[in-house]
Structure I
Amino acid sequence: MITFIGEYSGKVDDKGRLVLPSPFKNLLTTDGDTRFVVKRNIFDGCLDMFTYAEWERQSNEIYSKLNIAFNRDHARFWREYMRDRAVVEPDAKLGRISIPRKLLDSIGVTKEVVFSGSDFKIEIWSKEAYEASGLSNDVFLAIAGQLSQQR
């Protein structure tokens, strides 16, 4: 499994393409599958970008817990989970990816983005939303305290 670490700025070009940051691009094997699945993150106002293999692993895990054929809520959940996603593949030369305008618009991207490595996925944020998403130290420590009590 690939681990994505770091934050990198980028810009959407006139054709709606983004260049995958080279530290992320360099993690991909040249002889393997370089596709990604990009999906709207319903919690945080960003896009989640998974390697295709990681997307399959996670989707299969979720799907295996559902009863799509006989449970309407499970079927509705799965349909919504699969909505607003696209498969993208960086071009070999520059690492450019074309993300559908609908997905970029859904997170408020106009020109500048932030790619944020988040372990097994890359988050793509509008620059403004990313800067506004940070937590104060007090809030971060409060959440950490709550999580440590849950263990």
Structure II
Amino acid sequence: MADLELTPPHLGPDRNIAFQMASIIFRLEQDLRNSTLRKLDITYIHFRVLQYLLEEDGKSISEIARAIAVRPPVLSRVVDQMEERALARRQVDPDDNRLTRVYLTDHGRAKYAEAWPAAHRLIEYALEVLQPQEREALGASLRKIAAHVCSS
């Protein structure tokens, strides 16, 4: 088979930032799932929804889906699961009955509180190789990329 020439120049995994970010996130997700989330009977996507709602309770399915980068139909099924596990509840918006909002339950807050220390340890472990100014620069860069990519 002839060598495939890719234009623009193909970047191998060691030079492809998106590949590296995905690999890091996948590994951290896998570690958190194996160390903590399974014991708590929650999935990684449940954890992400809990985390988002902790800061932004009462959001619509589309707002949550946009924030955590999943399609609304997928998130709707996830919220169904979360309701079955008493982690979250849906409620019709009192100002617009066409809109349904999602709220954390006390049980959901408690599950998140149990999972967060392990997640925090994994984040700290991942970042311990960076100096404080490198952490700040990484955070600023990621926020800038997220604002650009997620605004479309």
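Just so it is clear, none of the values below were taken in a lab; they were calculated from the coordinates. These figures come from a predicted structure and were not determined experimentally. Cβ atoms are built from the backbone, for glycine too; each structure is taken alone.
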Could you tell me which structure in I, II was used to calculate relative contact order in percent (Cα under 8 Å, 6 or more apart) as 20? II
Among the shown structures I, II, from which was the value 1.00 of FRET efficiency 1/(1 + (r/R0)^6) of positions 73 and 89 (r between Cβ atoms, R0 = 41 Å, to 0.05) calculated? II
Output -9500 (helix-only ellipticity at 222 nm (-39500 (n - 2.57) for each DSSP H run of 4 or more, over all residues; to 500), calculated) maps, among I, II, to structure I
Quick one: distance in nm of label points 7 Å out along Cα→Cβ at positions 81 and 129 came out at 3.1 when computed from one of I, II, so which one is it? II
Suppose distance in nm of label points 7 Å out along Cα→Cβ at positions 41 and 65 works out to 2.8; of I, II, which structure was it derived from? II
Comparison of I, II by Rg/Rh (Cα atoms, Kirkwood Rh) - largest value held by: II
Top of I, II by distance in nm of label points 7 Å out along Cα→Cβ at positions 49 and 97, largest first: II
